[in-house]
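Some structures to go through are shown next.
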Structure I
Amino acid sequence: MDARGGKILYVDLTTGKIRSRSTPEELVRDYLGGEGFAVKLFYDAMDPKLDAFDPKNVLVVAPGLFTGVAVPTAGKTAFVSKSPLTGTIAESIMGGGIGAELKAAGYDAVVIEGKCDSPSYLLIDDKRAELRSAAKHWGKFTRDTEKAIREEAGDFIVACIGPGGEKLVRFAGIDCEDRQSGRGGLGAVMGSKNLKAIAVRGTKDITVADPEKLAAIGLKWQAIMEKSNAFNEDTKYGSGEFLGWVNSERGVFPTRNWKESVFDSREKIDPYYWAPRYGIKNKGCFACTKACGKLFVIEKGQYAGTVLDGVEYETLYSLGSQCGNGDIEALARANEICDIYGIDTISTGVVIGFVMELVERGILDPKDIGVDCRFTNPSAVPDMAEIIGERKGMGRLFGEGVLRISRNVKRGSEDYAIQVKGMEPPAYDVRGLKGLGLGFMTSTRGACHLRSGFYALDLTGKTWRISGVDRFSAEGKGEQVRLMEDFMMVYDCLGMCKFQRGFFALEGLIEFLGAVIGSSYTEDDLLLVGERVNNLKQLFNLDAGIRREDSYLPKRVITEPIKSGVSKGSLLTEEEMIRMLDDYYEARRWDIEGRPTQWKLSQLGLD
């Protein structure tokens, strides 16, 4: 079957039973692949009321429809499970090579449930799949695990967890080829299952409907991308190249646990400073034709020997401005620690910044922490990342995430807890980006910029199909966010890099679909797929007990105006927050509590 593996692999870790079945045609038609496949398979297999650490929790891995074929920047793979951080359905998308290898082994998805009796890893070698002991790999860092399994098993692509996942840090991620599936704690789900890694080798050719047509279309779009200024800037400086602009020209770069929105010490964490000094070469996701990553190396000084793939924009905020840290070397070392322990850099940094404020306010004592955890101490950031990854001392609490920390500590700490649905937010102060504020609320996995991508609209005023966006206004955002969520979901179903949405929009994706699978789609056809997946995720969350109020923004965002910079005085009020959420539910054809109407479910084939 064109561009597909053709089968779905089912693995029961408890019994050791492994089986496969053919991929249903209607699954391809209605969900395309990638996140669409993963969400549908997860929804059908999982009881929403089960705890994320229950052995019956299901983890699904699914490469995008375009992953593994010659579509520029298509190399993404979706991981979906119930999040131990938020209690919601959570997806986390990575750019490692595991997805393409799964397809070459003949699989469009892997559905995993149960729990191994002892540390194990899943080995998939074409049609052969088995569980092997990972006892000697348990406790190893992600990089060491990948290397050891390859030495033991052979030339496999390995996705694995580190000590953070083993110790059930609720925001632990999954690593593959220095790319992370970071958000939502799905690495902790693997840890709870005693599943150290998934190793895959495939030798099948991944075919397409019209190879010559695909090559011609790919070359056309690659040439368009390479002529753009964005392509050149991203490959020179990485995803953080617009940090200075967000900070100074828009005044919405969250700083010191969101007390401020302009980071005055940002110059030396800006890629325009560090990329020429520490960047050794470009690195990209699997088979990417626009390598926007950087191999970052520190050769001397306190953090000599630090080597990582980064530092990404979100991490420059989370381990930088959020913690008041303007030291790029301390920031990079903290980033490396997160990578090798297998914990999410965004949640880790937001936790550290939150703890720093609690120390500053006298709510926590640094003596109890064992680290001088203050905004004025850059070295505290890597030190804190390590105690979280190890879950030693107060790291046991800090590995629970901001919401649970505040509920444990109390003493007014809830007022400074920056989270939505329990998830720590990314690097955009939504007091000056109100459309994205709604996007934070409506994201099914918690505070997220990638579900709607609305930061691009708020920052520039326009994007595909939408123009004239006023970032300081709450009006009209419900329908706009709905449309963008469905649009962005198409990219996750196909395995496309979302950085390229400004090039391809949906027009380019339709061209590629014709060459890859020989089927014709309209823009409305693709948006209907995105809408179907987003509604299915909402249904799961409702059945899991997620309430409308869980979507509300943190107190600081709706009560404290931005203090300085070009967005000074901007505030997203409680009234605006509630009105925007109402408008969004109406645009989705959901009731006031967020439940899809029967009419909408029937339209989407979900009744």
Structure II
Amino acid sequence: MAAVMPAPASSRLLMSGNEAVARAVWEAGTKVAAGYPGTPATEMMEQLAGYPDLYTEWSVNEKVSLEVAFGASMMGSRAFCAMKHVGLNVASDALMTLTLTGVEGGLVIAVADDVGMSSSQNEQDSRFWGRFAHVPVLEPADSQEAHDMALEAFALSERFQVPVILRLTSRICHVKGLVTVGERVELQPAGFAKNPERWVMVPGHAKRRIPLMHAREQALREHSDASPLNAIEPGSDRRLGFITSGPAWMHVREAFPDAPVLKLGLSYPVPLAKVAEFAGMADTLLVVEEVEPLLEAELKAAGFKVHGKDFLPRSGELAPEVLQPAVARLSSGEQPPPPESAAALPPLFPRPPTLCASCPHMGVYYALSQIRNLTISGDIGCYTLGAGHPWNSLDSTISMGASMGVALGMDKGRGEADKNRKILAVIGDSTFMHMGMQGLLDITWNRGNVTVLLLDNRAVGMTGGQNTPANGRDIRGNEAPRIDFRKLVEALGVKPERIHEVDPYQLPVLFKTVRDETKVDDVSVVITNRPCVLIEDFTPFTPYVVLDDKCTGCGNCIDVGCPAIHVTRRETVVKPSGKEVALAFTRIDTAACTGCGLCVQPCAPEAIVHYKPAGRVIPVVPA
């Protein structure tokens, strides 16, 4: 990865929130940054990898990334880690103890919430972790604030010796704005101070840290009341005042420019004294927060009369088109059910997500769709799309690595109705290393009867093709040790004869291997070995075309699911038996086709051939 040439101090750059946070982390003199890819957080670490003067890594999961950052903090260095909202669930085991130990060098945890669930399995609100872990939460409203609050987070962390959560949302992460940046501050780590009573969290030590944690939280509450990050913005129309934070503040300002607003940048601990001051500036108070009624509940518990989710939706972004009708109902005294969220607005032309042309997962799901009597436990990644048309080949998807444990539970929990069904788990290489290895160990240890499809495409494909231990490159693209999945799964207890490596472009071999292994009463692992088509490891083959005069409309190629295949016309014919048959005639977009050959293999009339344009010679590379 090419190094970033940092702009000089006071430069104004067009930056997304993710880019602005990365710049601030570099400026803060941070020594160590770690993370795991996950939309909408991914670009923070990708940007940091290009900056000089600090160590960056893709960790194998979010828990490890936080532990790496904490280790650096213990040495007196400033440290940073980044993840999406569900990643903090994984890291929370470490977080809930760090709140007792505290930190030495500033430790900032950037968490990106996917409000509206554009690319996530749930829409949780990471502000809860501030309350749960007794740590402060900062919420920027634009790219400039993302930069400035990241810098403030380090200062706050060191002043109170506490991890600080920088809570972003998709709207902040990916929207760009002008940002005034500064220079890097070089800091010398103070060094590790040996102190077992602080760093060794056995029960006796931990109990003595709890009163210190509560005293720190009280000090943080007083700081929050005095902090300029929590600002009262007077308005000329005092009929309704808004209490809000993050990007919701932008929506409120756009929809109600004359209203008084209490903008919370340091949203936890809640500045109750400032809320009391603001309450006298408006007749009615409305809490606008994405997405849970967290602040609303705290203010009601403190005795404030506020409205919130009684008029506003509990999911999706609170855009002006959502706020304005809700406020109209509140002002008129109506008490209707909550309005629909922005996610429920009239839909655009449907464009269902699908796998890329030549994606090696397509062959896997085509094969699975042809095998009967399977129950398939899925996982998080590109291959989650196997649940959709035309494959319909996943029966569950829960969380990172869950396919392993769910499959074992299916095996052990089956009754008479399912005794003859075969249990199969699908998982990708990066997800397997993130959380799946433990699940496979549990399957082998407890003698499960599960067939595992380990899809090695040498990248974290869903979030943009980031490097993993599966492709032998680190976050900067430098050579690194590459994992051997065959040896790894054998070390986890799978018998050597039950481990198979197959080319997912070779459908007959793939089909036979999977079918045969599901018949064996034991743990099997089938490893696929083609790279993601969007990374440098992939070499395209000669594209294919459909010969119109040979195509019979059988539609077998469509069942592969490749987006490069298009239906040109449909016909219905009646056989001599009287049975109606639907035909679909196709063409292949040669600009999208990379020549994997998946569509060729099920084509009954052999109507799909290599593309040979007139006047040009294209070498045919065998798949």
Structure III
Amino acid sequence: MTRSKSSRATRAPLRYRVELANPGAHVFEVQVTVLHPAVSGQRFALPVWIPGSYLVREFARNIVEIRAFGGRDAKRTLEITKLDKNTWEVAPHKGPITLIYSVYALDASVRAAHFDTTHAFFNGTSLFLRVLGQEAQAHELEIVRPSDKKMAEWRIATTLPELAAKRYGFGTYQASNYDELVDHPIEIGNFELLTFQAAGVSHDIAITGSVPNLDGERLCTDLQRLCAEQILLFDPRTRRAPFSRYLFLASVVTDGHGGLEHRCSTALLCNRRSFPVQGTIALGDDYESLLGLVSHEYFHSWLVKRIKPAAFAPYDFDCENYTSLLWIFEGFTSYYDSLLLRRSGLLSVERYLKDLAKTISDVLRNTGRTKQSVAQSSFDAWIKYYRPDENSINSVVSYYKKGALIALALDLTIREETDSKYSLDDVMRALWQQFGRNFYPDNARGLAEDGFADVVRAATGVDVSRQVRQWAYGTGGPPLRELLDRVGVKLTLAPAGTPRRDGKSRPYLGMNTASHHGLCRVTSVHDDSPAQHAGLSAGDVLVALGGLRLPEDGPESLLERYQPGQVVDLHFFRRDELMSRRITLAATPPTYCTLTPTQPARKSRRAWIG
């Protein structure tokens, strides 16, 4: 990296510089200059996690080399010592010091950094060392235009405020503190740019990757309706968004799906088939999935990025930040992401109820819900939910999915007890007024671990402390059948899978399988299932059922010839040793949910979903 003097030395006491050094080696070169280092020796640290993704990811492992220099011309070599896995200390020095380091970037997810000959993307938590003790100071970032002619047409997409750069151009950006610096992901490349207005605020979509016959007009129209609906939810009086502009960074892949929220933007990983195609009118499952992802991440602009658990105000970037409230912050977001698609007219009532039924089915299929509460799941996200294994179905409950069902149950409970005068919407607005509206730049306090029921009572007059204790802090499930019946929706449970032609129960082994190099491999075994009773284990390779070779896509087609209660021989390999077990088939448990509107439509149902 070129060590350059800066004419803007007085603008910010902390100045970062990023060069797109070597796309073939996937290496960024980063420089940070500290005008007033600590007299006892300045320490630097890279975050070990990124907010919104609750797993220690050890970003410091991608720093390839690091050097320190002193003086305004950064010519004097200084001693730098690594203190622990993510912290360095520069020897005491009077006057400015500069660190120059290279970062390897080949993580194509939304959580880290990626750089090759087609584009560059990074989150600040992957590139920017924190200057310890000076995180509250103003920060400045210069992104250097690459000299490589192949990158001559590249642009920059970010919501980081410009200082000496034009919108979407190379140059200098600014942040009021470190937290703001790393809360604006940056995409660099030849992206397609779409724009729409919602509530008077410009929303841009930067699409990186090829999408043939993209219906950009439909995408913008649909997102405008969705974003306006979310802004209306939180601020029905003034309809004011909590940001002056918003940016969707969409990275197109062949197979992938995910997102990560930020205060004025979101990074999205979208499969190519999820984008709307010109001339196609139908919604389609793939496009609905994209709209749901956008809805979820956009909702986080309020819930998580501004309304926070107290444990996140502020973030500690050096270790896990524990909270038992992710069932609210992720679960309620999962409830509203689909509900707001319905309210904005992008989902029909029937399609919305189908999506809701799938969530119920997903929760019922995992017996982890009987062992772990969603509050425990939230607290242990760092070691369990974000590190799933073959036993997760038996030990972990999803705070996303069960949290969404708790939100549904609380919404219906509040509506019933107040004759639809109040709803969960009023709770969201109360959280916004109390914790979110003034979070930036004042760093207001977050929601206390035991504070949610009090907010509900103050906003609606309804005491839900008993329900929260049972549903969120216990393993009990909300009475969804009764609550839905009261608003005119019938909940029905049946065995999963296509109904048998003879109308009899489908036999059940109680294990999940996946095709692996043309073989049928067991990936998980359910508690108290025939497979577990027979001693089957994850990793076993199934070869025959009842003397017939097992197809690689699983045993379902062979099971059609059997009835629950029958005993069948199952042959499999374990560690390359052929084994045989006699397995007694059971009836498939009723975990497949359907939701059906009853007639006539009740007022309470119309108030809820239209």
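Bear in mind these aren't lab numbers, they're just calculated from the coordinates by the rules spelled out. These figures come from a predicted structure and were not determined experimentally. Cβ atoms are built from the backbone, for glycine too; each structure is taken alone.
A compact table of results
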item	result
Parent structure of the calculated result -9500, given that helix-only ellipticity at 222 nm (-39500 (n - 2.57) for each DSSP H run of 4 or more, over all residues; to 500) is the read-out and I, II, III the choices	II
Given 21.6, 69 for Rg and Dmax of the Cα atoms in Å, for residues 58-393 alone, calculated: source structure among I, II, III	III
Structure with the greatest value (metric mean count of other Cβ atoms within 10 Å over residues 106-113, set I, II, III)	II
Among I, II, III, structure where volume of the Cα convex hull per residue in Å³ as derived comes to 177	III
Structure responsible for 57, 28, 26, with Cα extents along the principal axes in Å, for residues 194-313 alone calculated and labels I, II, III on offer	II
